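S.K.: There are structures below to look over.
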Structure P
Amino acid sequence: MLKTFSATDVGKKRQINQDYVFSSENPVGKLPNLFIVADGMGGHAAGDFASSFTARFIVDEIQRSDLDNPIKNIRSAIEKANVALMEEASKKPEYEGMGTTIVVATIVEDYLYVANVGDSRLYLINDDIVQITRDHSLVEEMVMAGKIDKEEARVHPDKNIITRAIGASSDLKVDFFDMKLREGDRILMCTDGLSNMVEDRDIRTIVERESDVAAITDSLIKQANENGGKDNIGVIIIEPFAVKA
């Protein structure tokens, strides 16, 4: 049994919410549960469409899939969603250039499987807070090359430029991660509307302070807005509390 809670918020500066979250504690196809966060990009309603279309497409593909391996199952769904979104973008001029980040996760027994494209994130929080996914962004590449440090990356003027997105290229590269879960672990999936507005150590403090998944989610969104709320905020909190390490 899992405890989960999810929410999105438009933030303080945007008129349209381009973040989309999907959370199911129940089986989706051959996966025992499924969690998705997506952060769309594109003018007017294109980003809104891109994130919701992609997430729903992935859910539908996984629902139909006969693949038992969770990574193969998720990879196939993401790759098909990428092709489908590019096809949608070609149908309307206002959809040209749209895309979305994606983080997809499932918990199978005591293992967490994660896929990501873009700069939305998955964190594992227990004794510490650890970013499991790797940002596909220009500033992350600069950090990896030693040109800037993490603190400089947080305030860099190009921090919103991403290097991978669903819908951006037919040559899609997806990163995958898997890890064994321990008792007491909490999982946070979020868009950059949270991670850009609330520092990791403050995220951890909020997660540890609140005892309920709904309260954690509400407090994280509230803090992001209090810090400026410059972007939409998408959050999923997962407590795999019944999973035995």
Structure Q
Amino acid sequence: MKLYLYYGSHIAKEDVENIGNRLKEGGHMICDSFSDCDLILSLGGDGTLLKAAQHAIVYDKPLAGINCGRLGYLCLLKQEEIAGFNEAIKKAKLSEKILLKCEMNGVEHYAVNDITAGKTSFGKTVDLSLSVNEHFRYMTRCDGLIVSTPVGSSAYNLAAFGPLLDDDTNTLTITPICSHTKDIHPLVVRDDKPITIAVNHDEAGVFADGEYIGSVSDSITIRKAEKTLKLLGKTQ
């Protein structure tokens, strides 16, 4: 199998070389480009895997993770388990994960976990309106709104007291962050419904999987992408 090793700057070079050598001993080839590989292999935690996912989406390649970081919920195995890579690949389940997408300034952005519209400065709130499938749901002054996939429901969404979704459900969750408005609660909606967040005053920053992708002063629409992420994970 031809592998592309994707890793962050926090991973020691000797660790990357050691993993690469172990994989070569297992009969695999290390590629220099995404387009030539059979599998993108992320070395790090879930944060690194989410960055690697952006390349997996663009090149339509399957993705697997080796946990060399702190959190490895999405990873296939741990760094110290690298000797069992071949067996893990044989037993791994390939699943297609729902992606979110939004368009900003003519550029499409994708997210595995979540897209958030929120305040642009620590000491301020933002005034937002939420519509689902073009139907107004509520207005709130808050720190932001998180739109999350089932996979992402265990991440930022859960930390903001949003609902935990089963990975197999065709749903999205919308969770307010520190709402100042009474009786504003998380919503679970079908994933075929577009979600529009309008900014009533000033502007909101927009983040995809925690990465800042721009700001908006009118509205942004978030929907399920036609593309999916092909992720190799452990069988349950």
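S.K.: Here mean count of other Cβ atoms within 10 Å over residues 61-68 has been calculated and equals 24.0, so which of P, Q was it run on? Walk me through the numbers before you get to the answer.
M.R.: Details: P: 15.0; Q: 24.0.
Going through each structure in turn, the value belongs to Q.
S.K.: Determine which structure produced the value -10000 for helix-only ellipticity at 222 nm (-39500 (n - 2.57) for each DSSP H run of 4 or more, over all residues; to 500), calculated from the coordinates; the candidates are P, Q. Don't jump to the answer; show the numbers that get you there.
M.R.: Details: P: -10000; Q: -4500.
So the calculation was done on P.
S.K.: Where is FRET efficiency 1/(1 + (r/R0)^6) of positions 109 and 173 (r between Cβ atoms, R0 = 25 Å, to 0.05) largest, in which of P, Q?
M.R.: Details: P: 0.35; Q: 0.85.
Largest calculated value belongs to Q.
S.K.: Another question, if that's okay. If mean count of other Cβ atoms within 10 Å over residues 53-60 is calculated from each of P, Q, which structure is the one that comes out at 21.5? It would help to have the intermediate numbers written out before the result.
M.R.: Working: P: 21.5; Q: 17.9.
Clearly, the read-out refers to P.
S.K.: 13.2 is what came out when mean projected area of the Cα convex hull in nm² was calculated for one structure; which of P, Q is it?
M.R.: Details: P: 12.5; Q: 13.2.
It must be structure Q, since only it matches.
S.K.: Hey, mean count of other Cβ atoms within 10 Å over residues 77-84 derived from one of P, Q reads 14.8; which structure? Display every interim value, and only then the final one.
M.R.: On the way: P: 20.9; Q: 14.8.
Answer for the origin of the read-out: Q.
S.K.: Taking mean count of other Cβ atoms within 10 Å over residues 5-12 from the coordinates of each of P, Q, which one would give 19.0? Let's see the in-between values first.
M.R.: On the way: P: 19.0; Q: 16.0.
Checking each candidate, the match is P.
S.K.: For distance in nm of label points 7 Å out along Cα→Cβ at positions 13 and 93, which structure out of P, Q has the highest calculated value? Show your work: numbers first, answer last.
M.R.: Details: P: 2.9; Q: 4.0.
Across P, Q, distance in nm of label points 7 Å out along Cα→Cβ at positions 13 and 93 peaks for Q.
S.K.: Name the one structure among P, Q that relative contact order in percent (Cα under 8 Å, 6 or more apart) of 20 was derived from.
M.R.: Numbers: P: 27; Q: 20.
For relative contact order in percent (Cα under 8 Å, 6 or more apart), the value 20 is produced by structure Q.
Read-outs: derived from the displayed coordinates by stated rules, not from any lab. Only a predicted model underlies this, so the values are computations on that prediction, with no experimental measurement involved. Cβ atoms are built from the backbone, for glycine too; each structure is taken alone.
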